[in-house]
1. Could you figure out which one of 1, 2 the value 22 for relative contact order in percent (Cα under 8 Å, 6 or more apart) was computed from?
2. Starting from the value 19.9: which structure in 1, 2 was mean count of other Cβ atoms within 10 Å over residues 246-253 calculated from?
3. helix-only ellipticity at 222 nm (-39500 (n - 2.57) for each DSSP H run of 4 or more, over all residues; to 500) was computed and gave -8500; which structure, 1, 2, did it come from?
4. From which structure (1, 2) was semi-axes √(5λ) of the Cα gyration tensor in Å calculated, if the value obtained is 33, 24, 22?
Structure 1
Amino acid sequence: MLNRIDLRGGVRDPRHLLPRAQLDVSVAVERIRPLVEAVQEHGYPAIREASERFDGISPEVLRVPAGAIAEAETTLDRQVRAALLESITRVRRVHADQRRTDHTTQVVPGGTVTERWLPVDRVGLYVPGGLAMYPSTVVMNVVPAQAAGVRSLVVASPPQKENGGLPDQRVLAACALLGVDEVYAVGGAQAVAMLAYGAAVDPEGNLRCDPVDMITGPGNIWVTAAKRLLRGVVGIDAEAGPTEIAILADDTADPAHVAADLISQAEHDPLAASVLVTPSVALADAVDAELVRQTSATKHVERVLAALRGEQSGIVLVDDLAAGLRVVDAYAAEHLEIQTENAREWALRVRNAGAVFVGAWSPVSLGDYCAGSNHVLPTGGCARHSSGLSVQSFLRGVHLVEYTREALREVAPHVVTLAGVEDLPAHGQAVRARFAEESA
């Protein structure tokens, strides 16, 4: 079922040998550039035309009425409501502990630097709505932003034909449960452009979406391209690529569990990556057999098989778990499962992963919904340098510098010296001027 890559015998740098989806975001950027520019210049007409072209529908007014959001909550299935509330509770519990506190350092007597943590003022949260609907992504975006103290939150999600041109009913219900009442039925690159530049959202121009300071949330390649193009106009969390799972497993792992977890990731998208790293040929064979058995019974079988058979998925054979650890660190998976003997010990040695799921009873799907962790995570190897979404994503550190006259006088010669070294004499003069009467 899965392609095999044999790295036994040792490979110094396995990165170029590992399976990975081939996406050229730079090409997509040029494809969506005219659309983004049209939204910047024309606003509502450009947004609506794009929605009609790509989604096949666009409501007359792009902002979702408050009544529709409230109704989505009241008509929500009881079990779905209970599950969403449990997810919200657990995610809030974890993210509440991430809030940073201000700290003042006394550098010298009379000289202090205070680091303040201030939330971004207004944030646009993107919730995909293509192959699947993601009310859980509303939770994962909104909760950390609220915990950070973001003043203004706006959600954009594609219009759905089966919901009368509004976003998915469960997405709207999640917004209601979290107290978000500014929601737009706009998806794709046009949503990102609308959030970045602001735009009228009705034909008469009476209603507007004000521009945001930051955009977060996953999306397809067109959303990713728009975020790359508009980085700098707004802040972004990351450039999300196709989702991925890597599993480091030995012969103590249950092949049925491993196969089920690989399939669960593959059902997201034909480009989703499912990678098993193991020193056990017996486990690899057993997982392959389980994949054949389990995929025949899964709902989205064509999508799953396309992902599992794609170049981005495979089984990587290694000499031992230490070699496997080097491989998964090089791969830097969005989701990494450790299904080995002494799983926690191996998990604590991992350097690069968006999130690590430890042991047989911590599958990725738990993290997607109800672990309390965040499921908006870096993809495409970006876990080597980037983190998943958290409260810190929405905070900015601002330094308050406070020196007394005496503290400045004491350090003034050093400031003047360094200004001279860099040939910036006015910098030194800005300090000298404060003590001019003393040298007169």
Structure 2
Amino acid sequence: MNRRKMNCHRTFPLLSILLVVPASLAFAQAAQEKIIRPEVVGFSSDRLARITQYFQSEVDKGSIPGVVLVVGRNGSVAYRQAIGFQDREKKTPMKTDAIFRIYSMTKPIATVAVMMLAEEGKIDVLAPVSLYLPEFKDAKVGVEKPDPATGKPTLALEDLHRPVTVQDLLRHTSGIVYGPFGTSLVHQAYNKANLFDRGQTLAEFVTKLSKLPLAHQPGTVWEYGMSVDVLGRIVEVVSGIPFDQFIAERITRPLKMPDTAFYLAPAQFPRVAEPQVDPATGKRPPIAEPAEDLTKEKIKFFSGGGGLLSTAADYSRFCQMLVNGGELDGVRLLSPKTVAVMTSDQLNSEMSRVGMLPATQDLAPLPELGQSFGLGFAVRVDPGRTPVSGSVGDYFWAGAAGTYFWVDPKEKLYAVFMLQMPFVEAGHYRRALRELVYGALVH
């Protein structure tokens, strides 16, 4: 993976998080789930042990620094392991309470926030975004046309055929893109606008973004982009509180996810997992900000698209809530019907799917892979074509620094994979985990 691509991965989801609580107390609260004997929930213990053997061998070869893995089924944790190093260069062993930059695994959490407000009648998913953010009422689409004099491409602005809706933001059909993952004049304009400035507020970000053209007519093209960051601002406007506060008060605290937030307390710095040094460059890949730069004092941009840090234990609780149809331990965030809508195919067959598709690999919502996209997740819609094991209806996403999860409602199963390495390089390992987990499922 070249340095330009690695820098792209660094920029698109910049932030991180954790509630300001003592580290030991935080993990004590998050890790209450006991590991059940795997056979009770349909797994083979011997076959689950292959997961440990495989990832330990990759650590021993120097291919990966270390991982934390959790597999749950039927409401119980069947497997949880910390393997390798939290920091290989410092020889710090990986622990199950290690904190990871989850980047785009923030998006499902932000989507849950939006749908909670939709259930309360405060957000209309089919409403124009401009109903909540008036800055977008004059949005235009940027279309490249050759200059008659020079023949060079220029950017012409065209009126929208229809407004951008909240649904478009949720499913990445808004025309809002990630600048680093394209070369068009619109992508170049995004790059010049410094949209990832973590010193800006969400309000300032939206003002800046609203002045830029869309890359596509709304509802016509799936292209991964900064739509979920716009959703974070809508949550602020509708709820009347900052986005980080909403996530904490309405999602992470009720679900007992104490190590999931947009910033770190100093006591948490020693638990942050780091990517290992690249032998080719002698440096760590630039996918992660130093822990000391992820404090509340230094971060104002609460990125719904990529701002959170979390632990495997925390994210497992989020996944179990989804498996349960929106509820965990007596705390209900969503109704089962809402979860069903979020995890259904939201793209029609006429929509193009472009932008970042080579990079997204097995995550791409392509018909030829038997996959599509819902509201906040990629979803499997066909038993074949996809290159990995799973079930029709399972849903998933990943982060730019190697993290990954999936939920399989048919099997009442979830898996959480925490690793810090560039996304493309991590692809082999998330696919291997799928095969290892389903290979251990015997009934």
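Derivation of every value follows stated rules applied to the coordinates shown; laboratory data play no part. Nothing here was measured: the structure is a model prediction, and the numbers come from that model. Cβ atoms are built from the backbone, for glycine too; each structure is taken alone.
1. Of the options listed, only 1 reproduces it.
2. 2
3. Clearly, the read-out refers to 2.
4. Going through each structure in turn, the value belongs to 2.
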